[in-house]
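Below: a set of structures, written as structure tokens.
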Structure P
Amino acid sequence: MGGEVKVERVRAVVHGRVQGIGYRWFVRDTASDLRLSGWVRNLQDGSVELEAEGPAGDLERLQAALRTGHPYARVDRVESSRVEPRGKKGTFDIVI
């Protein structure tokens, strides 16, 4: 009972024009503002991959921002799936 929030984790790959425009920094800043933990990185095929962990509502807000939030991005599609939460709160990092 009480205010315990269920933590979930999402893995997403964002396709389109999402590299070379600051998209990873946008994802990191948005996730950090939502107090999510996880990481984001560029993939060799030109897409961006991320994992984020936190309350379901905040993950939904992040996923909405992935599609529409960066002014220089052109997002063609976002593939996302639920993955097993790691259960530890931390930062949201850009992986090089």
Structure Q
Amino acid sequence: MRLRWTRRALADLGRIADRIAADKPAAATEFVKVVAEKVARLQEFPLLGRAGAYQDTRELVVHKNYLVTYRVRGEDIDVLQVWHLARHLPRGPL
């Protein structure tokens, strides 16, 4: 299966990493590494996450407080967003 990160998901990940890096640069690097590794597992196990809040999406907890929303379409896995669990579910279309 082919894994594709949307611009939104990459921007989310970058924003989160920047926030973490402000206090702990090494922790930010580790965070990005862990998220990337967990998301990469979707190529082998695309249904690993639970059913998502948005239609035709799935959600995967990638870190203690962070969730990735993704969509499986045929042979493609689109990573749609990365968000903190303490925040409300992002609104609007994915």
Structure R
Amino acid sequence: MKTIDTDPRSPKPITTAGVETFLAAGNPSLNLLRVEPGVPVDAAYEHVSILMGYIKHLVREGDMEDDHKFLGAADYLCDMAKALMNDIEIAKNKAH
């Protein structure tokens, strides 16, 4: 069972800011997706790590097989990981 800490002096967990966007489309260019606010940064870091593993695999396979679909997918995931990392840094800077 989860306990709720009601001590006002306890540090508030840092969560994503929800300001970073990614996947630009259209003319003029607009971002289609945004990082969701309120995600605990530990969980967000875990997802960045997973994304980076997928990116590494796709880049290797795309390079070995000369498959531009793998490389394109890696590029999309890289934009997603970058937006997530930037959003985490914004949230951490706001907390300090």
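Read-outs: derived from the displayed coordinates by stated rules, not from any lab. If you're wondering where the values come from, they're calculated on a predicted model, not measured in any experiment. Cβ atoms are built from the backbone, for glycine too; each structure is taken alone.
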Source structure (of P, Q, R) for Rg and Dmax of the Cα atoms in Å, computed value 12.8, 41: Q
The value -11000 for helix-only ellipticity at 222 nm (-39500 (n - 2.57) for each DSSP H run of 4 or more, over all residues; to 500), derived from one of P, Q, R, belongs to structure Q
Of the structures P, Q, R, the one that 1.5 was derived from, the read-out being distance in nm of label points 7 Å out along Cα→Cβ at positions 28 and 52: P
